[in-house]
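Pasting the structures here.
None of the figures in this text is laboratory data; all of them are computed from the coordinates on show. Remember, predicted model here, so these are calculated numbers, not experimental data. Cβ atoms are built from the backbone, for glycine too; each structure is taken alone.
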Structure I
Amino acid sequence: MALKSRDKHFRLPKISMLDFKTLEMDRVMTGLFARVAHLGHESRLADNTKTIDTFLGHFLSQPEKFKDFAKFQEVARGWLETHLLDLVHRGKGENQKVAAPRPLHGNTYRFRNPYHCRDYGAAQHIYESLWHARGGIGRRALDRLKSFFFQRIDPNTGKEDPNVVVDVETQALLSLTPEDVSTDAPKAGSREVTPPLCVGAADLLADDILRLLQYQAKIPRTVMVEYLKILLAFHLALYHLRLFKLVPELVRRKGLEPTCEAAKCPMRPGAEEKPNGDCPYLIGLFLDVQNQPGTRISELAETSAELHYRRIPTFVRAYFLTKKMDEFAQHMLQFGRLQGGANRALSVSQVLRLLDDCHTVDREQYFGARLLSLKEDMAGEDDTLDPEIQATLRLGLDQLNTYIECLMALRGDFQRSFIVKALDALLLKNRPGALLAQARSARAPRRFILDSRLLEVLLQLAVLRYDAGSGRYFSEEIQIDRLLAFLRDRYGLYIDALPIGEGFGEPSIADREALRQNKAAFKNKLREIGFFQDLSDAYVTQHVTPRYRIGAEPAVPAGGAA
């Protein structure tokens, strides 16, 4: 018999709002637009039958705006496919479907096909992270995102303002009027007001968004959208890499980790020095800047990636245990065994404190019943159990741990494989903006890299400084070592050093030579994208120059720093 849904159900928003599946950032952005427009709620649309011909017909019906489209319909169709629409099964004939227009404007969420445009909880995770960031910085970031993405739309009337200048692709998308879709409305009950488990990561995300949007008047809109997609994927990946380390430790400590309380979190993203404070759950990623397999640098980057991916099985077990303990906590509340009503919201730390010995009797009774039900569900026609389940039952563990080990035997590999796929997608594996590379051969090792597009995004953030007096950002040149320290201290990205304790000990002589080569490759990459100037061999003349000047003229207010 099959496992019941209550046993195999895995998602717990208190840890992560993601359904761990392969994500596409275009669809995550589209989902975020809907939540920004509806104050955190998902959008409800009835019509999901739009095709390429639907959009082509719309443009052909407006010859005054789209001249000669009727004469060159194949060219227009090709433009739609390559520049304006996000497609699933691209290039596969009849299987090719429209997910949504590309996320160049906030209104595009109204023209999506919901079945093909799934964000698997990522948009909700981003929204709630920003909503709960400390000091209101995240809500200011949400306001800035709304102002940028819903540009040319009057926030009061919802009408288009023709006096606001936008690029050609955005003008085309704005020509899609609300009359072309079914009525848009917020989906009732689609918002889960849940703070992120790591509020410091939410603060960092909000601070980076405010920094990046300082360039909105200087960077072409399509480029800025790509920057934001890369930045959001980057932060989602770092957040979950940190969870792989944090959640098992919270389980081990039975929730007794005061550092992770919002009021005590040491992370300070706006600080010039030690933005992560003394957080004990910092992660370190060693990056192969050369991106050349077979070198000592690539071996170090493979070791770094392997460490983080090997944490996934332990994370899955801790996630399963926390999820089932949350169900136990709701049971205790419902029957008055804990103070508070049945609808009381408990944090992860409060849930895990039920692992304490004073709750042993209630815990054994509850999970004993769950284990008995699981055995009945999994027994064959001759009342025999799977050998792995039988071996687990003979271990002599308590009822809770026996139940969790049975779930791991039945569902552990399944959940791990989906988390691997989700993490690969968030790290943009082998794609523009990637933090991860893997050869296409079977069982090829993964390794952390630094793609030029991701580096360009991070450089735009690194050259900004916040002036608390004026409440504005300004750009300035930054020396190479200071830039490397920025990447290391703010994000845990290591280039000229090894992350000691994150899979590495003290570097050997060969390692030190590889680190010097990696730093030289980093400088070369900076030259390639036009940021690096080295007027001589002198250290003080080697610096990164901002591509766009911020602060020389009136800038968009920063909204403060955390």
Structure II
Amino acid sequence: MRRKTVVLLGLVAFIAFLSGGWLLQRGGARAGNIYQQARMFESVVAYVADYYVDSLGEGQVYDMAIDGLLRELGDPYTTFLRPDDFERLRISTTGNYGGLGIRIEVSDGWITVVAPLPGTPAERAGVQAGDRIIEVDGESTHEWAIDHAVSELRGPAGEPVDITIARPGIPVPLEFTIERARIHVKSVQYGTVLPGGIGYVQLATVSEASARELAEEIERLRGEGATSLILDLRNNPGGLLNEGVAVTDLFLDKGQVVVETRGRAPGASAVHRAARDQQWADMLLVVLVNQNSASAAEIIAGALQDHDRGLILGATTFGKGLVQTVFELGPGQQALKITTGRWYTPSGRVLERPDQQDRTRIAAVVAPDEEPITAVTAPEPPDSLRFYTDGGRVVYGGGGIRPDLVVALDGLNEAGQRFARALGRRIPDYRSALTTYALEIKGEGKIKDPDFSVTRAMRTELVQRLEERGIDLADSVWAGAAELLDLQIGYEVTRYVFGRPAEIRRQMQRDAQVKQAIALLRQATTPNELLTLAMRAQEDSSRN
């Protein structure tokens, strides 16, 4: 009997040897041996690369495997960054790239300059808003995609590029040879002093110089008479954690908590505090947020709210409260951006919204000329999501930052929505016609005042141009869209004739959130009074 057993075991071992150990590996895999599972994975990759019906290289199969693994995590923020993705991330977090220094868009199939950035090669060469770049290095740009145009115009600092421009009002093309330079896109996009000594600053992103740029801008506004401040974080997608902390540090006292991170990896859990006393303790502060304020922008808003330093006004923020760490992988400019923790405000609120695993929710900057969406007031959260500020005010968790005062922007009215539905897929054609018309008005040189009125004749001309493009809508639809058309003609013409700052000032005249912030700052004399006025306004709004 014993001899039969030995023979049987020898036979099994011999079969296992001939089969490459498959029998033994199958049993081990069930036991969860990680090394055997790794060999199993290698075998799957090899079989797919060699035998799948369509040709796939092993490199492509490994790429697919990486993407599949990360997709199965169900976390849209954990991604494998290939060289182009890694470069875009680097530019967004540093604000630095090699290029000419222009903002562009596509209009009527041509690359159109929205604005040259101040102090850049494009501005010094004389490139203007509204210029159409019709050639780059002798190649026509007609029907170029925006991404292709960006890649062609960017390049190493010091390298020249030849561009040919068609300028409104100039009958012949203009030729430029411009040497690329290191461009820094400032995170502070716009600042001004409004009547009553109210400073207004837009912080567009949270990149590596945001705190310094914001401090410099506020000092400039104070020098021009600003005694209070509106900090606009609307459509700010966030950015670097350390810069979000540094921006918040400008408004808090030394030692106050800005944000806490919690994760399971070593070093992932930490409490970040203000490192120095605030610079402008005498300035009342209103912070504007909306549904596209995300990530580090939410850290800023949450800390200022929890410490009762500023009034948060607008719509509930995006709710992106996860910490990402970037690990560079090898020399090929590839990296893994992986979620390593969660953010918590000083009062203990988690910023991540529970439904943020939905990949369709992306924090993106909304184009400034798009109609805003009316914010919807969320139902009152349960008691378990109640938290308290330093002063004892109730604030709510559940994801994102809920404003102290919810103020909805005016969305499209019924007639405007009917117009948008009627346009349907022709909206890009509408936008192109609008931009082309604005550029022609610029070329005529007849608009001298940025506060000009849009006339009925201007609206009629735009409608005629749209109909010539085959956009033939009912008279009642055109009539219902009259107010919307007048607004967008006004914004577009102002942008190309007077520049982006003038366009922003024009938009602010109809901005319900800015107007509410101004009204409160004109009444209040202390932070407590500002918060009290906002609470009363919120109660009045709820009753209505």
Structure III
Amino acid sequence: MISASNSPTAKVTEQRRRAGGRAARIARGMSGDGQTGPGKSGRELPRYELLDEEALQQLEAQADWILREIGIEFHDDPEALQLFRDAGATVQGTRVCFDAGHAAHLCRTAPKSFQMVGRDPSSSITLGGEHTVFMPAYGPPFVSDLDRGRRYATIEDFRNFVKLTYASPWLNHGGGTLCEPVDLPVNKRHLDMVYAHLRYSTKPFMGAVTAPERAEDSIAMARTAFGEGALEDICVIQGNINVNSPLVYDGVMTGALKAYARANQSVVVSPFILGGAMGPVTQPALLAQSHAEAMAGIALSQLVRQGAPVVYGNFLTTMDLKSGAPTFGTPEASLSTFAIAQLCRRLGLPLRCGGALTASKVVDGQAMQESTAGMLSGLLAGSNFIFHAAGWLEGGLTMSYEKFAADLDHCGMMWRLLGGLEIDDEGLAAEAYREAGPGGLYLGTVHTYRHFATANYESALADTRSFEQWQEAGRQTLEQRANARWKEMLAAYEAPPLEPAIDEALQDFMARKKAETPDQRY
């Protein structure tokens, strides 16, 4: 196990937090102020329960029907088929069918919650239970900013977003493929991405899943950073496993899933369903399908290694039935988020939902409206793991620097919301009424002075000045203010320490792996 005892990393992290201003103070948690944030355990905001028992049983019965009568295809993975066969499932060719309740039963050995250990122990997180984790966007091949416009992402962009994520007090997970560095060979870029996570951040992160051997490389690099035997006892890295919906797992995904599960590392099993394309257009059918797909993948992880940590994933949204384009922040998607969360809780597993999702191409009203709807529904549903909490633009094709900064500000608001409302004598403020009385100015009371710094969330980007003041200052839009904000964050970034021997070992591993095979550009 990694010890926090007076480590250089812990000291630097504490110094950075102390220097981080008001946002960092809130993130640390100030006793008695009602704030919450990364580092505090538990949520005070109640979950929204949309469906009654009868409706939930109907959805579970339909998921069982799909698993029994239709089945799930597992392509190019004879080992997975044999594992299911040995566990009592019906396997015909590449199709696996389960008796009613069988898949759910196989999921029961997955832990209800688990810890992910950061390279600095103070960055560690818990997934499941009453805990909430925010992670930046995952997977965009493009990046954009006001200065250079939309363009293919590079490894420099990837490193920038690792640094921005590390610097933010509102994101407590480092993410995975923050953007796709297309300037590097397809078969080798995962090495540089994992190294960037380990070198420029201490937060838990995700490794490669685009090929089983790349997953193995990611795990090997994590072992190098945390110690050869450490991964048997702790979880430090994850793989994001997407179902090839509808009702298909391909060998690439199951190969990566098996690699992480065997190493006792986490997988997030996420059906990816656009209603009307990867399943029927009606939400009840999609909910049952998503539940069936998720259970099948989680069951496989437990057949590989009982007790391997798993997150029940969900990416279920709508599409424009005229154009076929995906849509986000819709009422149907929000309702499905509430329902899928209830199904997940009945399995007793950590839940992943989408976050600040939008189809907008720019940081405009559409982007923020859709993103707000997605974030809020995920939090009200009780999600433990919010993917895409910052940066997502253009249906996930673009990672935007300005959207990232704007979303971070909104994440801070969401942390405040999760803290709930505490009713106590201090909050009821009797002394302030006695001091100021009727007609008095409460801004100057001792009570106000005691609470003014933490009473309300203070936005880093919102402009509350008068029109005249705003006009005199240059009439900047939120996007322009966000542009300045991410640049300030990068300029102030300080890399966490990494032991030279570990750094050298990681770079030696990368050099050796890159020399083994020729570059592949597709």
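Computing mean projected area of the Cα convex hull in nm² across structures I, II, III gives 27.0 for structure III.
Identify the structure, out of I, II, III, from whose coordinates distance in nm of label points 7 Å out along Cα→Cβ at positions 185 and 249 was calculated to give 3.1. Traced to structure III. Ranked by mean projected area of the Cα convex hull in nm², for residues 417-464 alone, structures I, II, III are topped by III, which has the highest value. For which of I, II, III does Rg and Dmax of the Cα atoms in Å, for residues 297-392 alone, calculated from the coordinates, equal 16.7, 52? Traced to structure II.
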